Structure 1
Amino acid sequence: MKISSTISASQAGSKLDSGDAASKNRAVTDWGDNLYSLTVGDVAEASLRFTVVLDPLSETAQKISSILKVISKIPGVSIKLLLNPFPMLEDLPIKRFYRYVFQEEVHYDSQGKRVAAQAQFKNIPTEPLLTLGLDVPRAWVVRAVDSVHDLDNLKLDALKPGQNVDAIFQLNNILVEGHARELHSSTPPRGAQFILGTPSKPHIVDTITMTNLGYLQLKANPGVWQLRLREGRSNQVYQIDSVPDKYMGKGGESKGDGYATVVVDSFEGVTIYPVVKKRVGMEAEDVLEPVDNVPVTSPSSAAKTKKDPVGAVWDQLKSRVWGDSKKGVQTTASNVTINIFSVASGHLYERFMGIMMLSVMRNTKSPVKFWLIENFLSPKFMSFVPHLAKEYGFEYEFITYNWPHWLRATTRKERTIWAYKILFLDVLFPVGLDKVIFVDADQVVRTDMKELVELDLEGAVYGYTPMGDSRPEMEGFRFWKTGYWANHLQGRPYHISALYVIDLKRFRQLLAGDRLRQQYQMLSSDPNSLANLDQDLPNNKIHEIPIFSLPKEWLWCETWCADNELRTAKTIDLCNNPLTKEPKLKRAKRIIKEWTELDNEVQAVADRVEAEAAKTIGQKRHDEL
């Protein structure tokens, strides 16, 4: 209050004494001097005087301190720093070692080459488990491209004397972000699909407009781009009226040729505000495809609608011979790609992921494409995946989505990974992808995954397996049977997120992504909520976004399921056991008989790739000599 009133009085005085040159440059000086203040530079001689009020135990202070240090070296500048900490703290607010790279001038070495700016960390404790990452502008898509270290699980005391942790990060894309609205109503055109490309290749990336603030995000790079509405429902209902941005003002109007020009000429990215209007005759239409009349229920595996078995067999036979009449695509093993996505962080889980991928390929006869979230993968594993794909004949794609600036972020990496499993399903994949299966990295598959793709979800947007309920000694840990969850679920099962199939088309029709993000934004304000984010969130929304309960054999884990159910299990998950706390690597070798064989096979491929790389490097050095 004192700061606010002092600044207001200073500004008011300057306006009243507008003819006084001294009053125009009046400094705010009535702050008082005490042990919590620090002055740098000569206040009397300075032409630029900064007064900074800062909480020293804040993440903002970690960044601002480096900026102030550089500013203080500029001639004619003085800085008065007032420390304003919270008087009482229940927890240490800073949980990171941080350096902001900001130099006052360019430096050159003795050869005249520019010296790269560096951040140095000294005297860091060596015992804790650390993660190395970059704090970059929100419009940057950055990932590590070269490092032999596990950047998510660094133990400095495990390094050799004098050894450094080296990593090279690469800026892959600069984002085009935006907030779209309809011309007359100013409401978000929820579900409208945009594409970004060039004249020769109009469709390079695509996205869906969220109901949440009409937000859209497209990956781009410096250059001139064309923004269009995607062919299909979006282009039939809407047309682009204008695309102003914060730089161009009204310079981005569509010229009636179906696209608007977007110029990416800054490392800060571009924020656009697309304005769309409905085409003549489509004023009453909704861009979302009409939702069919399939009843949306949340059936348990024991209460599903009974079907005529003969009719079901005949329908399946017709589908395999003549194809699916609804989609016009034959559902034969030869031309249907099974799409599987997963996420892993750290070398151990990447090892598990390689085994999971091999187990899928051993049992699935159809073509398979893996969608891997690159945000958390190490450079070593990302460079290994192409070799694994070549060895076993699968497709792959690394995908990413930057956390929206308006959505409350989580600082714990574990929770961030959980969030990516559920919060961005409608925008993480290309809009043409209709169905995808999530498989945890620490899972072994024992069945053809096409069976899960073809499973009838009876109108639900996704299918999960209920948590196991057949191991008696874990009864005290089944939190969903009492309190809030018992009242909320009302007899429905609590579902586990280690394996689930998503009908993306249905997911988008019902705006499930928008509903999940809205619920997350509301609940995440309480740090004690969403303890298991990737499970709690969909189970919490079960009344609005029903979950189809998969048969229990689709997922078995020793923690929750009885031993006699293992022989019929289609997938085995290494979920944590709060009783034994047995390491997953040890448990995998003990439980899964084929695990060691799979592990050795993947490692043999890795050893061969490493040997070939070493041979290539050796030959190159020989040629240079």
Structure 2
Amino acid sequence: MAGRIRDEDVKAVRDAIPIDAVVSEYLQLKPAGGGNLKGLCPFHDEKSPSFQVSPSKGLYHCFGCGEGGDTLTFVMKVDHLSFTEAVERLAGQAGVTLRYEEGSHIPGRQQGERIRLVEAHRVAAQFYVEQLGGEEAEIARAFLAGRGFDQAAAEHFGVGYAPAGWDHLVRFLRGRGFTDKELILSGLASENRRGGAIDRFRGRLIWPIRDITGEVIGFGARKLRADDQGPKYLNTPETPLYKKSQVLYGIDLAKKEIARTGRAVVVEGYTDVMACHLAGVTTAIATCGTSFGGEHIKILRRLLMDNSTAEVVFTFDGDEAGQKAALRAFEDDQKFAAETSIAITPGGMDPCELRLAEGDAAVQRLIDGRTPLFAFALRSIVSRYNLDTDEGRVAAVDAAVPVVAAIKNQALRDRYAIRLVGMAGINTQAEEQSMIRRVRALSRARAAGSAPQVRPPLPAYGSPAAAQAGPAVPRGPRLDLRSPAHRAERELLKMALQHPALVSPAFDAYGEDEFTGPPYVAVRRAIAEAGGVEQADGDYLLRVREAAPDDGVRMMITELAVEPVMHKLPEIYAGEVLVRVRLYAVDRRIAEVHAMGLRLSAQNVLAGGPEMTAVQSELWALQQYGNRLRGQGAAAL
């Protein structure tokens, strides 16, 4: 069992890698103002970006689902790691040597399970690459050459070769300190009849499958010999690292271009990805042994930012199977804000075969000549019917109208309604207008609720989104951002967390009773326990978050530390919010003291008595202080 990682080493890891560099490995980030960045949240589905990252604070927060934290928290949640695993993973990337409280660190024994499996895959990938240069791998090199891939292409994609023996890789990895149990768990080895480990991939061409961060998490293997009785392609089985429904081959190479160009090209195989990239289509990706589905869509949506100008292009063979696959892709169109298109390869060729036959330019033309997926779907539906008869034409229209009604853009929907009339061979102006009305009616019916409505996730409690979201299930003590006092308290706490020097030392003199929102009281207490704003330094926010009594308060602290303040000039704003919160507190106390005086009067307490005199003196002092605050501003604090 690993000892506890030293605190100074954990801090070194946090400081070594900027949070935006880590987060941008998983989703596209764009400026959000105030030095913050925004993107689509990786922890819940959303249409517009509510996930914000503050590079200066080293924190992130989603105003949609409430998730938030620092770099380590993000890695733990997005990759399902323990704290130790997350620290070890980032330490490996940053080159930070970790020390453990209990004894020295023994490589290979004190790492978390996931870290061990990732390392095994990294070493295995190197092993396979080295084997590709051997004599036995001539058949593999010939296969690559026959498909137009030279040594440089193989190296770029990390292609390797698995020797034909039973345990070449197993023996190699044992020598590197890995156990049979780890190799079987990782999917690199299979268990034989005697309970030992044998290589899963033998005598095959190997492609490393990487996650979006570039870590090898699995392999795809193609058989090369006629005596191989296995399937044509054999992939890593489901493991703690490898979930085929959540993996896109080539995503590590394509992610930056996908985000930059706003386009992703989905192909069907490893060699197709290679061919597209080498032909200049560097946004190509492929699924790994499964059809394109919901989890893949989530990955692309985060990269494309669900921008309506973005595009996803599917490429399929022109045969019947390819057309069926295209129609399955069409069913997922509504899950994208991006436009979806299809590129059908000529003559049943895949992109790899097209490049080999006609060169790189042909692959570029294939993508450039794409067809909107709606147009393809309509043609496919209409072609099933006999358009030489009235019955066939009516049936074709009936089948295709729901497809047209599903188009998100109204102007485009009307144009496709007209196009459908022409496809069916009943192209008259009267029919066109009738079709537009019919499609619009069906679209309105769907929007009105005839189709199941998905309830959006609740905004983080107390966030700006929550203020506009209407009634919601409370997730903590109630906050009302329509309350001027609550808004002022929120802004002051944001200043105390984001710009502590601007509200110091005055803020530290503010009592908890000056905050009326119970969650804000808890945040104020955490700031005090962390030493207050006067003690703010490089670890200030970390100390405040650690002082939180529970995850709810910690989440609120993160939210306030990331949410932009409501003023472009914090230097000016600091005094304003300090005065505003103090004034609300003074006014509340004036109301309390005034009520106390009324109760004493009702009890016939003498006006000149000590009790009434004390009340009147406090009331006068409060009113004078309030007047000074209103007249002099922060100078009166």
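Coordinate-derived values only; no laboratory data. If you're wondering where the values come from, they're calculated on a predicted model, not measured in any experiment. Cβ atoms are built from the backbone, for glycine too; each structure is taken alone.
Comparison across structures 1, 2 (criterion: volume of the Cα convex hull per residue in Å³) gives the highest value for 1.
Ranked by volume of the Cα convex hull per residue in Å³, for residues 192-559 alone, structures 1, 2 are topped by 2, which has the highest value. Each of the structures 1, 2 was assessed by distance in nm of label points 7 Å out along Cα→Cβ at positions 144 and 336; the largest value belongs to 1.
In this comparison of 1, 2, the computed figure -15000 for helix-only ellipticity at 222 nm (-39500 (n - 2.57) for each DSSP H run of 4 or more, over all residues; to 500) is attributed to 2. Out of 1, 2, which structure matches 16.1 when mean count of other Cβ atoms within 10 Å over residues 184-191 is calculated? Comparing all candidates, it corresponds to 1.
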